[in-house]
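Structures are listed in the sections that come next.
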Structure 1
Amino acid sequence: MIEKFNNLFVVKVSLISLYLALTIPLPFISNQEFKMISLMLFVLGLFSIINITNDYVETTNQKITYKSSFLSKTFGKKNWEICWTDIKFIKALPTSQGSKVYYFVTNKDENFLLPQRLENFEEFLLLISKKTGLNVEDLSYISPLWTYRLLTLLSLLMIVGELIAFLI
């Protein structure tokens with residue numbers, strides 16, 4: 001049985017809305033000779049942001065697989081696949097922002113970043129625990145979900161402010 005865990009919707013929305021907030025004005029304020037180029041680059045950037053937020057994890061009874069999008073692979077983010085039986089332990093490393101990232105460490109001492117921005121994350125953690133026998137109680141999202149909601153709200157306020165400024 002294959003289970004799929006997509007990136008959190010709130011993460012996708014926050015990144016897309018931030019991109020829009022930062023770039024919507026550019027096609028409107030660019031010189032007339034650059035309007036078409038700036039509009040094309042705006043659309044290309046929007047496509048890119050949507051594409052790179054579509055990474056996901058698939059699990060089966062035998063393995064866990066991380067699949068990244070074409071653009072993510074182009075920028076260096078690699079797909080990986082690990083058999084459940086090859087996972088030796090999960091190690092935690094602190095981030096500069098005070099949270100933690102986690103890595104699967106395999107029997108070959110390879111490290112694979114454990115995705116922490118997935119829909120149904122609790123179900124994902126239960127599956128890891130069930131398949132590996134490892135303790136996952138301390139594992140959590142990399143950032144509290146309210147931070148993504150706040151970023152989305154601030155981005156939407158910026159967009160509204162830009163639209164009002166443009167109309168006035």
Structure 2
Amino acid sequence: MRKNLLWAAIVMLAALVQTAWPEALRVAGVLPDLTLILVVYFGIAEGEERAMFTGALGGVFQDIASNGVLGHHVFCNVLAGYLVGRMSTRLVTEHPAVKAGAVFVAALAHGLLYTLIQYMQMPSMSALQMIAAKVVPGAFYTGLATPVVFFILDRALRRTSPVPGGTS
């Protein structure tokens with residue numbers, strides 16, 4: 001129970017930081033996707049189910065903050081969580097470069113899928129410009145933020161994990 005409450009608090013805090021204070025995170029007009037970093041973290045650490053729940057919870061915050069159609073971020077995050085969770089069982093994911101690479105690929109796939117959904121709803125938008133200006137730089141920025149966020153999450157979650165033979 002305690003672990004689930006901590007998980008929900010972490011996801012909501014990251015989503016709130018990302019949606020409420022975007023200017024604090026913005027570099028050259030690009031934002032990292034903190035929710036997606038959490039999706040990948042929990043996909044690697046705990047599997048696709050926790051990653052999908054993380055994507056759903058964080059995606060709801062993103063959808064509400066985006067002032068658009070509800071469900072786009074949820075769908076993209078849940079799909080990314082499932083794929084990363086499945087992939088993590090087949091890869092050695094202990095190396096930081098593999099983790100950052102997984103986040104970069106997930107962010108790129110998330111951005112491309114989200115742009116495709118937007119383009120299907122508004123064919124007049126410039127999808128290639130959006131991909132070049134927001135998706136690719138955002139994926140790089142998200143990948144670069146990965147080691148810091150993973151380090152913080154490892155520290156926060158290790159303190160509350162039960163000790164073998166002890167009480168928590």
Who wins on Rg/Rh (Cα atoms, Kirkwood Rh) among 1, 2, i.e. which is largest? 1
Relative contact order in percent (Cα under 8 Å, 6 or more apart) - structure with the largest value, from 1, 2: 1
helix-only ellipticity at 222 nm (-39500 (n - 2.57) for each DSSP H run of 4 or more, over all residues; to 500) derived as -25000 - corresponding label from 1, 2: 2
If we compute distance in nm of label points 7 Å out along Cα→Cβ at positions 12 and 60 for structures 1, 2, which one ends up with the highest value? 1
Assign the value 2.9, calculated as distance in nm of label points 7 Å out along Cα→Cβ at positions 4 and 36, to the correct structure from 1, 2. 2
Comparing Cα Rg over 2.2 N^0.38 Å, for residues 44-91 alone across structures 1, 2, the largest value goes to 1
Assuming 3.4 is distance in nm of label points 7 Å out along Cα→Cβ at positions 108 and 140 as calculated from a single structure, say which of 1, 2 it is. 1
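Read the figures in this text as sums done on the coordinates, not as results from a lab. Just so it is clear, the structure is predicted and the values come from calculations on it, not from any experiment. Cβ atoms are built from the backbone, for glycine too; each structure is taken alone.
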